[in-house]
1. Given 15 as the derived value for relative contact order in percent (Cα under 8 Å, 6 or more apart), which of the supplied structures P, Q does it correspond to?
2. Thinking only about distance in nm of label points 7 Å out along Cα→Cβ at positions 84 and 396, which of P, Q has the largest value?
3. Ranked by FRET efficiency 1/(1 + (r/R0)^6) of positions 236 and 348 (r between Cβ atoms, R0 = 35 Å, to 0.05), which of P, Q sits at the highest value?
Structure P
Amino acid sequence: MPKITHVIKRSGAIVPFNPDRITNAIYRAAVAVGGRDRELAEQLSQEVVKLLDTTATEGQHPHIEVIQDAVEKVLIENGHAKTAKAYILYREEKERRRREEGKRISKPSENVPWSKTWQILNWAVSHGVHTIDALNQRILGGEFPQIVRESEVAYDRDVNIAADMIAERRNEIKIVLISGPSCSGKTTTTIKLEDRLCGRGMCFKALNVDNYFFNLELHPKDEFGDYDYETPQSLDLELINQHLKQLTEGKEVKIPYYDFKTSQRQLDQTPLKLEEDEILLIDSLHGLYPAMTEDIPNELKFKLYLEPLMQMKGPDDRYIRWTDIRLIRRMLRDAVHRAYNPQQTLEHWHYVRSSEMRNIIPYLGMADYIINSAMPYEIPIYRVKLLDKFAEWVSLYKEDPLREDAYTRAARIHKVLDTVEPIDDDSMVPSDSVIREFIGGSSLEY
């Protein structure tokens, strides 16, 4: 048994020491550089515990930074320089984000081009949906149906612009990549975009990159048994890139098949070949991640990025966070389509957000066009569906130092939902709306 029984977190909270967290951190860093040896990660974790025990004092608790220093030392001394580098970079990035979060002020994101942000903010102001208070006034004035129509028109305009841009390059493009973080509306937008382009005589074939997932047991897993399958490394990027290169060259490939019931992948299952006039359509979280398409010339790719770029201030005069909108969407979608408890979604979201910040958002600038999938009318609909749940989660996680992330998100979202006027009848939402992807009742086939 290790001498260490508890650890001091950065917040000052004291939590039980769990060596599995060290194993998971090492394995996660190894996966980031192409390693998949969990047994080796466990061996190295044991070395870290031994090192900590040599300096531990009975009854005293090490700070989390001390443990992380020990992990770096063991990785380097055992010849795992690449894994150590990935671990160090991830640690430094987390620290940078903590510093930025501490200095956070309410302003539009700097990741999205200012012109796009300003356009959306200007639209929100002119339509009276730039604050929760303004939105409430329009709802109380009986204008909810108008808000729905105005929001849908703005979204459709973005989709039409993207279709125009793709059509202009129809003679050179071989791949259209529809990317964006979780629940940004990629599936609905892909269907709508394909429909518009097919109406112009363009032909497409779809590639589902989910079939390139590694077997579930190869993903990092935390002490709660929650697998992290959100990173691009959860996909066989090398095989995806290889197949895309062959497809753009007119060759036939055999796509693997991933069985979500067994969480296992079978290679060489489905033949796929692009005809001369066909374009490959890919809907993927990580469509902008360089390693996925690194061997494909840029002129053959059109890169589209989606995000609910809501420009609305909440009750604390801060802009509602886009990640919070997407978290709510995923809770509802997973409950409807995947029989997944919304509480599990909340507890898993830190993996989602961490991967977005590292592997999706940094590449936003590579997109050829950005579509805003936010619908200001979705917030009052979500209040009825989830307000009580968020109140429960705020109470549940308030004193749990192992669930600080879940508590912070739950408290922030509860505050927003609690101040918006509720809409309990969603019949005014169009059957083909992007919001139907999450609340159900869509006329589209997903």
Structure Q
Amino acid sequence: MVGEKKVSKEELLKKAMVWREVAEKLHKFYRGKLMVLPKCAIESYDDFAWVYTPGVAQPCRIIREDPEAVWDYTNRWNYAAVVSDGSRVLGLGNIGPEAGLPVMEGKAVLFKYLGGVDAFPLVTRASTADELVQFLKWIEPNFGAINLEDIEKPKCFEVLERARNELQICVWHDDQQGTATVVYAGLKNALKVVGKKLSEAKIVFLGFGSANKKTADVLLLAGAKPENMYIVDSKGLLGPHRKDVVGTYKEWWALHTNSDHREGGLDEALKGADVLIAMSRPGPGVVKPEQIKLMNDDAIVFTCANPIPEIWPWEAKEAGARIVATGRSDFPNQINNSLGFPAIFRGVLDVMAKTVTDEMCIAAGDALAKFAEERGIHENYIVPRMDEPEVFPYEAAAAAMQAVKQGVARRPTTWKEEYERAKQIIEESQAMLDILIKHGLIKHIPEEIKAIYTKKKEQK
């Protein structure tokens, strides 16, 4: 297959071990990945009089009289919290808040570099849904948006829905909404390539945790039909026969999908299917070639488990799939949340939105799909790549305009205004980092550590 190299499991594990070694060394070398810097000029010690006391009392008085003025007199408009209890960290499980902190720091780096968002990692010992929602309410006055991360199901569903209803800022769960946005974008273009319609496509979901559940929500909102959906969890196909899901978040799906009341597992679900969206457990071998052969012609297969997809891309194609996407950067069509959250947060923060809706996910997904389509979509290019940075302000503008359209934006804007604003903020964020590195204020990666992975890259 063009653009695809058959890689053994052993080779991939060796590659993963290289990055484990590099990550361990660099995390200790830098002692974390974030710091706080002033954004105002300090040209003499006299400036402390306006930065702090006595001058700071005046903006405090203004905000006391008009709480909404906080958006103009502080940086709240660009602050985002990355909140986790560490109960469901990707690939690691329930490792607790302290062990989850490196992940949240990394997320904050992506927010800043790709979206120009000042994000702060906040891990918490709040463990129940009630405690987490209360924690979010306590921190709300500081932030313009909150990104929930790595929270176990079904708790994550309740926390997201309650927070979206009870807070007056954007609350987003990236494992749900971020994944759904990028999957939707990729599927929209994949269906165009194969000449099929979302409203008619038979879609199979393998795994029904937070990612696939919200993906199903978004696809329904975008025009997919529940009667054309088949959902397979660890116990088999959902349907009216599944009495074990009564009273759970899966009950509605059991009653409204699987219209011909199939029973069994993935084999039964994939018969005559057009699309497989797998977010289950690392492979290979979770999905077998003979199962892909059960699908319709021009099948679309998204196998998104990390670090190894449920089936190797070349195996899926040899079995008849026309388009294959994974969560990996070394295969074509990477379905990566990082294509979504930095830009969406940029857009909703710029208009100071009161919430982030599923319709905003669709608007962002439409922007991602259009961006790729304008560059020429084909079997190995259905979503933008991470090395196409111009996509982020484009997507930010789409999210911002949807917030305005739905009446949840505190600040109106136009598409052009938001595109230019987002582009400038993102470029400035990246330029500041470049300057700090150039002047040695952020240390370069030591050559002996860089050599570990550059040598491996050259061998590849």
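What follows is calculated from the coordinates using simple rules that are stated; it is not laboratory data. It should be emphasised that the depicted structure is a prediction, and the values quoted were computed from it without experimental measurement. Cβ atoms are built from the backbone, for glycine too; each structure is taken alone.
1. Values: P: 18; Q: 15.
Computing relative contact order in percent (Cα under 8 Å, 6 or more apart) on every structure in P, Q gives 15 only for Q.
2. Working: P: 4.1; Q: 2.4.
Top value of distance in nm of label points 7 Å out along Cα→Cβ at positions 84 and 396, among P, Q, belongs to structure P.
3. Values: P: 0.95; Q: 0.35.
If we compare FRET efficiency 1/(1 + (r/R0)^6) of positions 236 and 348 (r between Cβ atoms, R0 = 35 Å, to 0.05) over P, Q, the biggest value is for P.
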